[in-house]
Structure formats: structure tokens, C-alpha cells
Structure P
Amino acid sequence: MKQLIEISKELLRSGKARYIIGYTEDKFHRTKPFIAHTINDAEKLTFNQKSVHNLAVYLTRLPKPKDGKIGIVAKGCDIKAIIGLIQENQIKREDLIIIGMNCNGVVKDINNDYSKENSQMKCTVCELRTPKHSDLNAGTLEDFAKSEMTKNILADIEALSSEERWNFWEKEFEKCIKCYACRQACPLCYCEQCIVEKSQPQWIDSNPTIKGNFAWNIIRAFHLSGRCIGCNECERACPANIPLSLLNRKMGMVAMKEFNYRHGMEQDQPTLIGTFNTSDKEDFIM
């Protein structure tokens, strides 16, 4: 990715960026997150269809440079998370240089090459293959077919009765081992102390019980209501393969239907949950 490397080298050479959060390949040709501090480091940067990680998660976990900015390599879905963090006052736009990457989809299984069968569900409904709100852009676009897979799966679940839906999620949540990988992978889970770590009072059973698993997964879904940007990193990180993105995507669909709101699209737009509007619908309140 010559264009990306040249952009990154110039940002580091000029001092405009103190470091750049991006991707590199390991000796097994797997793509992983990487922080370039020097021009030599920039030579190691890459971007391909195995660049699955949402690097926005590091913006609230790495120290801010005393001078200069943070450079970050970002796909369209990653930039939505960055905008979300700006909206929620977790980072400042003026502290960032966003290198937006034109994206041709990313793999579901990082150990295999990209194909129609090995592509993430989010990519089939992506509307931001050419990123918005980036300072610089790199990469070229290629055509690939979209599908209605996510909508069809959600429609199948919604067609079930209340009891059947309960049984469906009970079966899925039984698999939860309370590892919290979903939380750690989520760029919008930035609380210094998570609710599951509070013991006085203890709101959620820390053991992987049916009650505790339901409480954790449902509360997390509500915490992401109107905030999830659909990067699917929670689901990708889950070792139990729980379809967490279905819960979050459903919440996003409700936010769109009821309030015409999609999180992470415009940095000057007020947040849905953190903003009161007298014209908001209230007919959903029982």
C-alpha cells in the first residue's frame, strides 16, 4: 500500500502526527494493529481485506501526545466510531488526522483470504466504502455484490413469537462465558469502570449463569442503543459466536425508525440518548 506509506511517512516526518495507529502484517501474513512512531515504522504499514480491527478503540486507551496529533488509518465504519467518540466528548477532532481508506470489504475469518463466503455481514450493507470526514484518503475501490442477509435474519427472528424469541436468546446467552471480549473490542465501551465491575452494589451476577448472562448482554445492548455504529467487532471477538450484532443492529433500526437518527454519521449532530427534544415521540413509553 504505497500511497498509505507515503502519506504516513510525510505526517511523521513533518511532525504533524506524533504516531499513527494502523495495520501491519506479522510473519504469518496476518494483519494486526500496529502503531508507527517513526518513518521506518511507517514502512511496515499496510491495509488489505484482513484489516478487520476497528482501530478507533485505541483512541481512548492511548496517551494523547503533548504536541502534534494522532494519525489513524480508518475504514468508513471505523470513522463512524471516531465521530461517535467526538460526539460524546471523548476525543477532539482537532487532535486527529484521519487517513480514510477506500474499502473493498473485510474477511470474517482472518486466517483465510477474502471471498463471497468469507466476508463480514456488515460489508454487505456498507454505505461508506469511501469514507466521510477523513483528512486524507488512500486505496482504490472494486465492485462487490451486496446482500440483504442481515435484514433477512432479523426478519426471521422478529417473525417468531415472544416465547420463541426468548428461547432463541436464552440458548445464545447460555454460551456466554463472561470474558467481556465484546466490551474490550467495542470503541464505544470506554467507561473507566464497567457496571459489571461494581460490587457495592452488585448490579450484575459476575458468574456465567442464565440470569447473569441475560443481565450482562441485555444491559450492554441498551447501553449501545442509538450509539452502536455497526462495526461488528463485538461479535467478531466473541469466542462463543453469539450473534451480538443482531441485538445492536435492531436497536439502531428502532433509533432510525422512531427518531430518524444514525450514530456516527455527522460530528456536529447531537447524540440521541444524551439529548432531549420536546418533539420526540413518547408513544413507546408504557
Structure Q
Amino acid sequence: MSKGTPVEGYSYSTLAILHAGEYIVECKLNRPGKLNTFTNQMFDDLKNFFADVAFDDTVRCIVLTGEGKHFTGGLDVKTVGMSLGGAIKAPKLDAARKAVSIRRIGKDWQESMTNIEKCGKPVIACVHGACMGAGVEILSATDMRVCTADSKFSLAEINIALAADIGGLQRFPKAIGSQAVVRELAFTGRTFFAQDALQWGLVSKVLSDRAAAREYAFGLAQTIAGKSPVAAMGVKAFLNYTRDHSVDDSLEYAITWNQGMLQSDDSGRAAAALLTKKTVTYENLSKSKPKPKPKL
């Protein structure tokens, strides 16, 4: 299958899922006419894609991109506002039932981001142009992030009278590590730029333009896709767990995980390849034909 062609079995109205190399897929936000803004449907599509791909052992790395002029303009205020407004203003519901409706909508949005962390595959975000509001929240759930020199970012939710609840005030503070910076950005909603994102650690690389950023991101994905999928899954699991737990708890989690995973054939293959200076190949996690993928 050639690069850039749709991946069979993944069909979403707001995303394009494309072949990007052996074991690599591109997940492209695909509402360019609306600046790739997030609607309920896009949240659902992201939630379902990252749930589905978790069980697809032919995929070892995912590059998240945006179609068109910008990565994303953030929330589609009109459509999302109608959804939330309908729940808030429902005339026949009391406060408790309105709260349950709002919670259900918000939990769905949260799950779309959380599934990025749960999918077991390294996810690289490749940003160009604007990355606003919900865009920063989705970045915070990815494993690696690169951007173009003209990229700009904002925790914009306060500008529409919201406190971010799908990652902007939960994951983003752990992605950059400076409470002073986080609070300034969250309380003001001001725009910050590529060099700020690099300085604060939100991105690891700033590239000159979109073509250069894509080349770097997909080169990184190619390197990762050549590693043991068992090891890559472990690295992601350990880093996510360690972010939220003590060192002692994380060590216990890691050794419990590895007492099973170190029994794979991959370690022996990797050692043999180092000794012989040959390229090593690894089996997929499952040798059976992929089955319909359950939701997380």
C-alpha cells in the first residue's frame, strides 16, 4: 500500500487515516474549511480511532497532523455551544439531570484525549499554523511534539468563559513543568509561539516550515516503528504511569510489567542484532489476522 492512501477499516467523517510507511499511520484532522475546529463528531472520531488502533498490531506509530492552513483553531464554538447550551437550558430537566447531561458530554470529550494515552502506540504531533484551545489539550496527550516556526498556541478556554477540563489544566501543566508559566497562560488565554513552546518543553523541535516538520516527524516515526513493539508499549506505559506516581510506585509497576514482557523473543533478537551489527525485525504483537477492534 502506497503512502498517503486511506487505511482500510478506518473511516471517520472528520479524520483522514492514511498509510505513512511500514507500521506507521497518519491521523489527520480533516475539517480544513473550518480550521479543523473540534465538534462533537470530531471528539467521537478521535475517541473511536484511538480505541480502534489500540488493537491493530499492524500499527506501531501514529503521526497526528492537521489538514489545511492550521493544525486546529480549537473548539467549534457554535456547534459545541449548541450542544452544551441545550443541556444547560433544557426546560424540563432539574439541576441534577442537567448536570448529568453536561457530565456525559464532557466525559466523551475527555475520553477522546485519554484514548491517545491508552492506545499503547507512540503518538507524534506535527503542528503547523494555529493550535488553539482544544489543540493544546490534544498535544498534551501525545508522546512527542514538533512544530513549524510560524506555529502559535493558546490555552484559549478562559476567553469563552471556560476552565479547560479535557487536558489543558490537567496534562498541560505536566507537559511543561512550570506552574508560573501554566498559570499565566491559563488565566490570560494569551497566544504564545514556537520558540516559547520549545523553551518550555511543549515541543522538542521547531522546524522551518510544514514540509520540514513533516519530514522530521515521519522520520522519527520510522525510527520508532523499527523498534520492538513490546518495548515501545512498555516505554509508553511506564512514562505515563511515572508522571502520576512516586518513584517507588513506578519501580514496582515497571518490574511487575517486565516480569512478563521480558520473556518475549524481542530481547534476544535485539541482542543478536547488536552483536552481528545486522538490522533486526520484530514480529507483530499478534500473529493472527486482525479482528474487529473493541472499544476501550
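Where a number appears in this text, it was derived from the coordinates with a stated rule and is not lab data. Everything numeric in this text was worked out from a predicted model, so none of it was measured. Cβ atoms are built from the backbone, for glycine too; each structure is taken alone.
Which of the displayed structures (P, Q) returns the greatest value of mean count of other Cβ atoms within 10 Å over residues 179-186 on calculation?
P
With helix-only ellipticity at 222 nm (-39500 (n - 2.57) for each DSSP H run of 4 or more, over all residues; to 500) derived from the coordinates and found to be -9500, which of P, Q does the value describe?
Only structure P yields this read-out.
Taking FRET efficiency 1/(1 + (r/R0)^6) of positions 35 and 99 (r between Cβ atoms, R0 = 25 Å, to 0.05) for each of P, Q, which is largest?
P
Quick one: distance in nm of label points 7 Å out along Cα→Cβ at positions 11 and 235 came out at 3.5 when computed from one of P, Q, so which one is it?
Q
Can you tell which of P, Q yields 19.4 when mean count of other Cβ atoms within 10 Å over residues 107-114 is derived from it?
The value was obtained from structure Q.
Computing distance in nm of label points 7 Å out along Cα→Cβ at positions 3 and 259 gives 4.4 for which of P, Q?
Q
When Rg and Dmax of the Cα atoms in Å, for residues 51-162 alone is calculated, the result is 16.5, 51; to which of the structures P, Q does this value belong?
Only structure Q yields this read-out.
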